[in-house]
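Next up: some structures, all given as structure tokens.
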Structure 1
Amino acid sequence: MTTPRKFRCAVLSAVKHDYVARGVALHPRFELCVVADDPDVPAWAHERNQQFADSHRIPYLRDVDRALAEFDVQVAVVSPEAERHCGLSIRAARAGKHVVLDKPLATRREDADALVEAIELAGVRFLMWNRNFLPAVLHARDQITAGAIGRPYAVHADFYFAKDAGPPRGSRQPGYPPIDWESHQIAAHIDGADGGLGREPMGELAVEGIYPLGYIRLLTGADVRRVFARSASFFHQAHADNGVEDLASVTLEMDGGLTGSIAIGRIGLASHPSGGEIKLHVLGTAGALVVSESRPEVGVYYKGQPPKEARQRRVAGENDLLLADDFARAIDENRDTVLGVRAARAIFATVAAALESCRSGDVVEVR
């Protein structure tokens, strides 16, 4: 029996979500070999990269091209500031490396299109990191595939993250300057509240929209054609100061006559005991599904429990391991991943259309 080959990985920046690289490394077929970034990134980024490299006992190079050329790597795991996602991924693809990318795919349409072209021209595999292999989501997919609710015709996703994002809205005193987005996100890295790390302010649709839209795509297989959206800066001062949403709703017109919708927001830690209300509703011609994304979970309560500690805790979830396994099999079999570059581009386009709809108040075509 032939032993499956191992894939050597270069981590191209770990300044945003280092859990992506850690998730890949959980799988026995992937080995982190080097961390790399460009020499002109800020000092805080070099420090964060060095810390990640030291924690994994691998070298850190301030030279991306050298790391890709000299360390015999087959995979690039990319997680810099959001504006740099496509640039580093394109360089990796042109060097013949398979790519795992943190969310969001891009901040500009032309960057997303250039990444699709680079991935397909190089013939490498691409995985957009996602949550599609959580147990409850897989169960919903299996029920739909088995015909348990007939033909789906409508789907809704609630995706409310119970996470703080700095001071609550209304807390800034008169005369105080607005919160600077990038500085705020850099500082927020300590407690994991830096989902929108980058120079350009990003609201929850751009930062987290991939998750509910990824679920809907997995469960229906349908593309979104038109959207209508509304948004507000309701909870957090940083969002309000920078003109981006922390709460939004989107209605989706989809292929095959399907209707979809999402309600999404970062609603603050005090709003929920375990990270947020994340739920899927699927209506079919023969029944319906209501699926809580967090299940299975257990409740943990004890005397003296810290107020910020989650009461409900997920169990039996292997999302990261399953994502990495899907990626390895995609490389082996020369096939697409569970969320490949074309699907990621489609989700990016849906989010872009939703944000345009929020600004204009009109229905917007997805393109």
Structure 2
Amino acid sequence: MPAPENDQANPLLRIALVAPSLRYVGGQSVQADLLLANWQNDAAVEAKLIPIDPVFPLALKWVENVPFLRTLVREPFFIWSLSRGLRNADIAHIFSASYWSFLLAPAPAWIMARLLGVPTLIHYHSGEARDHLRRFHSARTVLQRANMLIVPSRYLLEVFREFQLRALVVPNIVDLSQFSFRNREPIRPHLICTRGFHPYYAIDVVVRAFAQVKQVYPEAQLDLIGGGPLERKIRGLVDHLKLRDVNFAGVAPHREVAKFYDRADIFINASWLDNMPVSILEAFASGTLVVSTAPEGIRHLVEHARTGLLSEPGNPRRLAENVIRLLRDPVASSRIARNAHEESTRYRWKEVREQWLGFYRSMAASDVASTKPMNTAC
């Protein structure tokens, strides 16, 4: 997207994005990739990626398949790439998760940027923030000393306030060009879930809810798009419940996920802990109706009966009832889909770009003491 004319009067900002690469598809890697893609050919910003998961040399490729060892071996390569990649940057835009991953990626990136005199922006995404900040005092120390904290949701904004951390909100991006809105007429019992097979996404609850929908609509289908450590357990549950028409499609490349939303009519999510899942925004953009549990983060994203239907976490019966409610009320479903699609436009690049650019320029113009190089003699 070309920059507006008034951008030409400002110097080009060199932004180093420290984030996971798309080698492992997830919310942070997708958002980092969208930022990189959208800053391409923009006269205001030159962005580059410093991956937290650098590719190993050929002689060490085998380490990729060994848990824990690959983390240990990768860290020196990551530190080396930081030392090179941050030297010519005006701002270090550091993506952050929680717990030990915070110590392995955002914390070293913050330290290296400080040593090199580069202002730091920590972009925190984890829905586990409250527990993380309560248990890891070191994380609070780093976050307090970053030049700027950005979160994608009001939920995380409120959590940070509980720990006296001042953050600002920039919402996640949805590439609307990838998704085509389609009004579902009639609505079919074709469900989709694009969450990973991890404990906090509760795919088992999705499967149990689908089993109840199947009792009312025998032709119902469920597409599970994703992977993770609990996949074998979920497959076992499907077999135990003797469910047919459950399609394990595996992890879909981000550029191809739109076709899965388009094929389905209802997006179902059962997470018990969440922040601002991009999958829900993608469903909004596609016209795929959203039925979800309502952990604290999602209540800030989905408005019950206006942009989706919500129920308490851990209850497959209520989740199934909301699916059936949509199937039985096409008028209300069509209204919800249109409202959700309108909501998705708030997350397009045109709006989000101006927020990022404003914060970048504010940081670049600030005379902050912590951006001055520290003594590196040690």
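With respect to mean count of other Cβ atoms within 10 Å over residues 142-149, the largest value across structures 1, 2 is given by 2.
Distance in nm of label points 7 Å out along Cα→Cβ at positions 110 and 230 was computed and gave 3.0; which structure, 1, 2, did it come from? Corresponding structure: 2. Starting from the value 106: which structure in 1, 2 was volume of the Cα convex hull per residue in Å³, for residues 166-261 alone calculated from? Source structure: 1. Work out which structure the value -12500 belongs to, where helix-only ellipticity at 222 nm (-39500 (n - 2.57) for each DSSP H run of 4 or more, over all residues; to 500) was derived from one of 1, 2. This figure was derived from 2. In this comparison of 1, 2, the computed figure 21.9 for Kirkwood radius over Cα pairs in Å is attributed to 2. Computing relative contact order in percent (Cα under 8 Å, 6 or more apart) across structures 1, 2 gives 20 for structure 1. One of 1, 2 was used to compute Cα extents along the principal axes in Å, for residues 54-213 alone, and the answer was 54, 53, 35. Which one was it? The structure behind it is 1.
Bear in mind these aren't lab numbers, they're just calculated from the coordinates by the rules spelled out. Only a predicted model underlies this, so the values are computations on that prediction, with no experimental measurement involved. Cβ atoms are built from the backbone, for glycine too; each structure is taken alone.
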